[in-house]
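The structures considered in this document are given below.
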Structure 1
């Protein structure tokens with residue numbers, strides 16, 4: 001289906017471009033969201049008549065988004081999650097979790113603005129893209145940890161998982177007596193002096 005874009009859409013085009021997309025994408029997303037018009041003669045005339053207003057509205061929204069981006073760019077949010085000993089989360093971090101964490105530090109973004117290229121399923125630091133406007137993108141750092149202390153270490157640049165496996169785990173070892181009865185406590189025999 002040929003459509004006329006009413007706003008810039010990533011990997012598709014800019015305002016006024018006539019592009020071909022799959023029918024379902026146009027009918028189910030672009031047309032109901034008022035991001036595009038069907039590319040027929042009547043709609044082309046309507047678009048050309050309103051082009052200046054559409055572009056000025058877009059410029060105004062972009063200006064507001066650029067002003068808002070100053071308060072969002074470079075923010076770090078901490079999410080405390082349960083995980084296994086290998087650092088795998090027992091769930092994944094969703095866009096809603098990130099939006100809620102940003103709201104806790106008085107940064108207002110909508111769920112559809114958060115772009116997770118891949119799900120966050122391990123503890124550690126991740127950079128997440130936030131599209132405030134189709135032409136204004138900022139990055140937020142998401143710090144996923146098991147405890148606030150671990151989050152603090154990660155924010156200082158310490159790889160917590162690598163540090164966990166580097167620690168010396170040697171310590172107490174129990175004497176083994178193969179002739180002992182089940183439940184019998186091993187008795188340490190004094191060493192003979194030579």
Structure 2
């Protein structure tokens with residue numbers, strides 16, 4: 001197995017790149033998906049969030065109102081820290097477990113990690129880190145046009161992240177995605193060649 005972290009700021013297109021690589025045969029372990037799973041009704045992390053932020057973060061059926069949770073979390077540094085302290089350790093445990101389950105496969109395994117830190121490289125024994133980068137204005141436009149964010153919500157989410165230079169510094173490979181789909185497809189094709197060669201050497 002070749003373990004590859006796929007990192008990028010919100011709106012960068014890291015999920016799109018991951019999907020292009022999955023179409024070529026990669027296996028995806030997506031921390032965003034895991035983040036949704038660990039706060040499903042009945043999960044301890046959801047109960048901890050309710051204890052911290054109140055039942056106003058729930059829909060009437062008891063599921064997490066993600067939009068309301070985000071609104072509260074990004075309203076202050078303290079709220080965001082509280083949210084992350086509850087969810088990140090659980091997400092990390094699940095990702096590590098799935099990493100171990102995939103260890104014997106002869107596959108390129110992608111780990112989509114929006115809030116990447118250097119500790120992820122060691123904890124998940126990543127062989128390579130790929131950063132998907134785009135300029136802030138492009139990311140902002142994508143959030144508003146494709147994900148329904150207001151201008152204020154987009155600005156708050158982008159501002160809450162680490163800077164581009166710091167994020168790009170974590171990468172072994174940095175892919176620019178400020179252009180269109182064709183450019184990203186070409187980058188994915190080239191990256192897949194690199195990953196396939198690394199997997200062959202790794203195996």
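Quick one: Kirkwood radius over Cα pairs in Å, for residues 35-98 alone came out at 16.5 when computed from one of 1, 2, so which one is it? Display every interim value, and only then the final one.
On the way: 1: 16.5; 2: 11.9.
It was calculated from structure 1.
Of structures 1, 2, which gives 0.95 when FRET efficiency 1/(1 + (r/R0)^6) of positions 19 and 83 (r between Cβ atoms, R0 = 41 Å, to 0.05) is computed from the coordinates? Comparing all candidates, it corresponds to 2.
With mean count of other Cβ atoms within 10 Å over residues 3-10 coming out at 24.4, pick the structure among 1, 2 it was computed from.
On the way: 1: 19.0; 2: 24.4.
Going through each structure in turn, the value belongs to 2.
In terms of distance in nm of label points 7 Å out along Cα→Cβ at positions 11 and 107, which of structures 1, 2 is highest?
2
Computing relative contact order in percent (Cα under 8 Å, 6 or more apart) for each of 1, 2, which one ends up highest? Of structures 1, 2, the maximum of relative contact order in percent (Cα under 8 Å, 6 or more apart) occurs in 2. Here P(r) over Cα pairs in 10 Å bins from 0, in percent, for residues 43-154 alone was derived from just one of the structures 1, 2, and that gives 11, 31, 35, 21, 2; the source is 2.
So if we calculate percent of Cα pairs over 22 Å apart for every structure here (1, 2), which label has the highest result? Kindly include the intermediate steps, with their values, before the conclusion.
On the way: 1: 65; 2: 52.
With respect to percent of Cα pairs over 22 Å apart, the highest-scoring structure among 1, 2 is 1.
Match the computed value -9500 of helix-only ellipticity at 222 nm (-39500 (n - 2.57) for each DSSP H run of 4 or more, over all residues; to 500) to one of the structures 1, 2, and report its label. Matching structure: 1.
Rule-based calculations on the coordinates, nothing more; no lab input. Keep in mind that what you see is a predicted model, and the values were worked out from it rather than measured. Cβ atoms are built from the backbone, for glycine too; each structure is taken alone.
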